[in-house]
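Structures are listed in the sections that come next.
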Structure P
Amino acid sequence: MKPIQTIGIVGLGALGTMYADLFTQALGREHVLVLADRARTERYRRDGMWYNGTLCDLHYADAAEVKEPVDLLLFAVKFTGLEEAMATCRHLVGPETTLISILNGISSEELLIREFGPERVVWCVVGKVSAQKEGNRVTMFPVVPPAGEMDLGVPQGFPDQHLRRLTAFFDQIGFHYVLPEDIRVTMWSKLLCNVGCNQAAAAYACNYSVLQSPGPARETMLAAMREVLAIARAEGIPLSEADITLWTAVIDGITPTNEPSMRQDSKAHRKSEVELFSGTVRRIARRHGIPVPVNDWLYQTITEMERHY
């Protein structure tokens with residue numbers, strides 16, 4: 001398998017913009033394609049993207065006009081846009097293309113595997129970052145440097161040649177990553193954080209300062225996390241109170257005036273990732289007969305808010 005030399009990135013949210021800028025600086029703009037449909041590509045070219053106060057020099061490409069498969073295809077869209085993104089870029093997945101998703105939750109890898117097969121998908125978690133995106137301007141605040149560090153892996157029994165290829169590429173460009181013992185546990189732990197932090201901020205229309213202080217929003221955040229513990233154990237995922245302690249410390253260390261992404265979505269009247277968070281919790285809880293009243297309330301509250309946009 002040849003080394004990674006070309007990268008396609010689908011989605012220019014906060015993380016997509018960060019990785020597009022980082023990989024472009026490492027490889028050069030002709031080797032890193034920001035892929036979208038024609039209308040979105042034209043808008044990117046017209047308006048540009050700014051990252052931490054600097055205009056990015058990115059290669060915006062209409063995916064339909066790109067003919068050759070890329071070596072690495074990174075999905076950075078919202079979960080609601082993943083099916084469309086896979087369809088847009090299906091022709092760019094060749095026999096040796098490595099696939100990675102930086103989406104939140106525990107579902108995107110399953111969708112990629114269903115579409116493209118398990119052998120080429122590297123499982124990934126990005127954590128401990130706080131970002132603000134307003135229009136075409138992204139500001140990234142790494143909670144623990146370096147910014148954008150990935151946890152990577154494949155479940156036991158899955159082929160690992162694409163994982164080894166990706167880590168060799170990251171070693172080459174000096175990009176930081178971690179190889180946890182069990183990537184599924186890491187993904188569930190991050191889900192626990194998002195289910196509590198992101199959803200409480202959206203439901204209570206608040207920034208991190210409210211989540212960091214005693215009161216209903218923080219209590220709801222912690223209770224939602226504990227419901228994730230219950231369903232994780234039922235699924236055979238060994239999470240514990242230590243995961244809640246870890247993520248609470250991370251949340252408490254974020255700049256108080258920053259806002260979780262779901263709060264940013266609600267302020268901009270964008271559809272959020274509620275289905276990916278409490279939606280997932282509720283579906284798994286029903287399968288095991290486990291009550292999750294806090295996530296039921298969060299799901300109902302947030303979906304009702306979104307109906308009025």
Structure Q
Amino acid sequence: MQTKNTFDFKEIQGREERLAPGHRMCAGCGGTIAVRNVLKALHPGDKAVIGNATGCLEVSSFMYPYTAYEDSYIHNAFENAGATLSGVETAYKALKKKGKITEEYKFITFGGDGGTYDIGLQSLSGAMERGHDMVYVCYDNGAYMNTGVQRSSATPMYADTTTTPTGKQSDGKPQRRKDLAGVIAAHNIPYVAQTTFIGNMKDLYTKSEKAIYTPGAAFLNILAPCPRGWKYDSPEIIEICKLSVETCYWPLFEVIEGKWQLSYMPKKKLPIEDFLNKQGRFKHLFKPENAYLIQAFQEEVDRRWEELLVRCNA
């Protein structure tokens with residue numbers, strides 16, 4: 001890995017913005033926080049090609065002929081972000097081999113959970129299996145937010161969405177959420193990591209830098225809350241991300257060359273209620289008659305956490 005292995009918060013945040021202001025993402029959106037900080041992990045002077053699956057991020061940061069990205073940018077369809085960037089990376093290597101390109105480029109593509117967990121999974125899997133030298137970044141906001149907050153396979157159990165509405169006949173989404181990081185780790189690629197926005201962004205930055213500068217395929221899964229779909233006050237986004245980690249709903253880990261490593265162990269694992277009660281999409285769970293649903297949610301979190309500890313030998 002060709003990383004600097006240092007973290008200077010002021011220096012990193014002082015780097016040029018590769019996602020320009022003036023885009024149309026919502027206030028308090030986790031997607032733009034994810035993109036800005038991933039791109040700040042590019043070393044000054046390094047060039048990149050940015051891909052972007054259709055979704056909230058794309059429709060709000062790109063309107064032909066204008067783009068909010070300072071680097072070369074490609075908008076592709078909902079389902080083929082992995083295929084598009086893997087094709088560009090292959091063409092780049094071919095042109096470089098012929099001597100037609102001499103400059104160094106990094107290849108990074110972004111997709112929401114709808115375009116990553118679901119519609120784009122085949123394209124993503126192919127790119128990872130072939131081992132293209134690229135980074136796929138999923139900004140996971142847990143639903144199809146751009147088209148009206150429909151459930152995706154990233155949506156947690158019992159969440160209220162427009163396709164799993166809560167009411168007398170429904171407690172929200174009945175299925176468990178997909179473990180996408182585990183699915184991609186099973187492709188045996190050099191680097192997989194899960195992160196979110198906590199503290200001074202060190203975890204997000206260091207994992208982004210590793211992903212970008214690790215030769216071969218890399219995948220980042222970033223929890224990126226959506227104020228519209230999760231129904232929280234915009235300023236609470238960092239607190240919600242912190243609670244996602246402290247409750248072990250969203251544990252922080254890396255998989256480096258197949259070896260699982262836990263990035264953070266909570267000093268005191270908080271109950272899942274602390275994470276759920278900050279979000280309007282789970283307000284129905286706090287009715288007295290639904291206490292058993294919170295218990296079921298807690299059991300699912302505990303089960304996954306214990307499995308992760310075994311994988312990480314922690």
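Read-outs: derived from the displayed coordinates by stated rules, not from any lab. Since the structure is predicted, the reported quantities are computational estimates derived from the model, not experimental observations. Cβ atoms are built from the backbone, for glycine too; each structure is taken alone.
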| note | Calculated from one of P, Q, helix-only ellipticity at 222 nm (-39500 (n - 2.57) for each DSSP H run of 4 or more, over all residues; to 500) reads -14000, and the structure in question is P
| message | As an exercise: distance in nm of label points 7 Å out along Cα→Cβ at positions 68 and 212, calculated from one structure in P, Q, equals 1.8. Which structure is it? | response | Q
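Of structures P, Q, which gives 3.4 when distance in nm of label points 7 Å out along Cα→Cβ at positions 188 and 204 is computed from the coordinates?
Q
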